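Please go over the structures that come below.
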Structure I
Amino acid sequence: MIRIGLGPREKQKEIDSYLDNNGIKKVFCFYFKAFPVKYKVDCDIEYIEYADIEMYKFFYRLLDNIDHSSLIIMDGCMRTQNRSELIYNCAHHYLNQTPHRLIFEHFPIIESKDDFMILLDFENKGKYKGKGFDYVYLQNEDIKIKPVKVKLETINVETTEKDRERYEKKKQQLFDGLGEKDPDTIPRNLQILAGDIKKKAIEPDKLYIARNKRFNMENVKSYQEITGKGDYIVIDMHYRRLNFNDFLKTTGMSRIKYLSTVLSIDSVIITEFMKWKARLEAIYAQASLYK
């Protein structure tokens with residue numbers, strides 16, 4: 001069973017229903033440390049943090065303990081886009097020990113539609129090995145989705161000729177000095193500069209999110225500081241999609257306000273975000289909805 005977009009109460013309801021109908025003797029719940037979980041069950045339950053999935057001290061013990069009377073819950077364990085990652089392969093060994101699996105995620109993908117195949121691999125590794133995403137798979141398994149819809153609004157920040165000249169100069173410097181460096185460092189550095197230019201638009205009575213603490217302002221937080229619900233205006237969108245997805249999950253934000261300029265990096269960021277949003281909505285449109 002794959003359930004996407006559910007809140008804590010809805011996930012508990014799914015677990016209760018499964019336990020009531022399947023004679024489960026023990027639950028093994030795998031979770032990611034940034035999103036710890038606690039479920040009420042009448043049988044024994046063991047929680048294993050994501051990073052421990054591949055640890056030797058857990059591996060053979062879990063293989064011995066997990067059997068056909070066990071329920072495995074994979075709660076938010078899609079943490080890398082690499083389907084061949086060792087940690088996923090270890091998880092598959094556990095999942096193959098029992099037919100009882102509950103897979104929870106907040107979003108159906110990290111970045112690409114093919115990310116959804118990671119969840120299908122959790123459900124049935126052998127069935128989908130080597131296959132790319134196809135919308136028909138959404139109907140092939142017990143999959144229900146509660147859409148987590150997001151909306152992006154831009155707040156225009158005026159730039160001066162000096163700002164634009166500074167930006168173009170920095171861009172040229174980055175290209176000239178690229179050499180053998182990772183080309184992704186160019187947009188990352190340009191975004192930091194664009195964020196610095198946006199500082200003039202920061203209002204003291206509103207909360208903002210930035211890549212780091214360079215502004216030294218109490219109302220501007222870094223992504224690492226966010227631990228709960230809140231409403232933030234985005235200065236720098238995190239360059240790692242997974243980290244930004246985590247931010248949305250943590251804060252509960254569905255309406256994103258983004259400080260934007262005429263600088264080219266903002267156009268790139270907005271375009272890439274809208275492409276990701278379109279991929280999400282295409283999956284939502286063809287999936288069975290959770291009710």
Structure II
Amino acid sequence: METETKPAVEERTMAVIAHLSALAFGTGSFVPAIFWAEQRKKSRYASFQSLQAYGYQSLGYTVWMLAYLAIAVFMLILLIVLAAVAGSSLSSPDTLFLVWVVAFFCMAFGLFGLYLLFPLIGAVACALGKDFRYPLLGSRLAKYLGYDFSKPDQPIDQTHEEHFAASMGHFNVILFFWGLFGPLALWLTQGKQSAFLKLQSVQTVVYQTIGSLIYFGISLVASVMFIPLYAGVIMAENGMAGEAINPVTMIMFFVGMCLFGLITLFGPLYHILGQWAGLRTLQGHDYRYPLIGRLIEKWLSKPEILTEQ
């Protein structure tokens with residue numbers, strides 16, 4: 001009969017930090033990715049806990065955002081229905097709206113608190129050397145990897161391990177800008193050991209970098225387009241000379257609105273494609289992003305790049 005071996009202090013410390021990185025609200029998702037890459041050949045315990053924490057932050061944040069949107073839609077519909085039912089008999093519309101706002105924020109922050117609760121429990125459990133599993137995710141991941149805490153000599157399925165790590169990088173698209181640092185860490189630390197992980201990570205970094213730059217660029221230009229109209233209105237209110245509304249300022253304002261419309265339209269498509277890439281990779285496919293995937297693959301296959309590898 002095999003007995004459980006309590007993880008070493010270093011293993012437990014890394015596992016604790018990996019779980020606690022969730023408290024950074026998405027900006028620390030690269031921490032468990034680095035720990036997994038560092039420990040995957042050294043400690044089954046630390047690598048599993050780190051990979052699990054990485055997955056929780058990627059998938060958990062996605063689920064939290066979807067749940068938040070669902071709550072927002074539900075509460076909005078509820079407000080409309082209550083207002084319609086009450087009709088003219090409603091003596092104080094402000095009271096109804098206030099109750100609605102309080103209920104909405106209680107649900108939203110309560111859900112986010114629940115999201116942060118599990119990493120705290122995980123950190124405490126790992127500090128005590130326990131085999132912590134996130135609800136829904138932990139046991140499934142352990143089965144997927146072939147991980148058993150009570151069998152320290154049982155190897156982990158490295159192919160599945162890499163597919164999961166790569167897919168979480170794709171799912172990190174939900175963590176705007178900060179999400180690309182996880183796959184970047186995997187590229188830099190695992191690129192020479194795994195061609196699959198390198199290609200997937202490079203793709204993810206390029207895709208999310210392009211998306212972030214386009215978003216920042218369009219937002220900046222759109223904001224600049226609004227300045228003349230706003231400045232003109234402020235000047236007019238203060239009795240200063242100049243017309244607040246003229247053809248030039250209105251055209252600039254219209255262009256700015258169109259640019260923000262593009263963000264609103266294509267933003268969800270950008271996220272959906274990243275999520276789709278994560279799903280396909282998790283299913284075992286060697287995914288390629290449209291356009292950039294093949295270009296990156298050709299770049300990585302160049303003789304000078306292969307020599308560096």
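Structure notes:
- Comparison of I, II by FRET efficiency 1/(1 + (r/R0)^6) of positions 29 and 133 (r between Cβ atoms, R0 = 30 Å, to 0.05) - largest value held by: II
- Computed 31 for percent of Cα pairs over 14 Å apart, for residues 165-204 alone - originating structure among I, II: II
- Between structures I, II, the calculation of percent of Cα pairs over 26 Å apart yields its largest number for II.
- Looking at Cα Rg over 2.2 N^0.38 Å, for residues 61-124 alone for structures I, II, the greatest value goes to II.
- Each of I, II could give mean count of other Cβ atoms within 10 Å over residues 53-60, but the derived value 27.0 comes from II.
- Which of I, II leads on distance in nm of label points 7 Å out along Cα→Cβ at positions 85 and 213, largest value: II
- Computed -12500 for helix-only ellipticity at 222 nm (-39500 (n - 2.57) for each DSSP H run of 4 or more, over all residues; to 500) - originating structure among I, II: I
Values quoted throughout were computed directly from the atomic coordinates according to the rules given, and no laboratory measurement underlies them. Just so you know, these numbers come straight off a predicted model, no measurement behind them. Cβ atoms are built from the backbone, for glycine too; each structure is taken alone.
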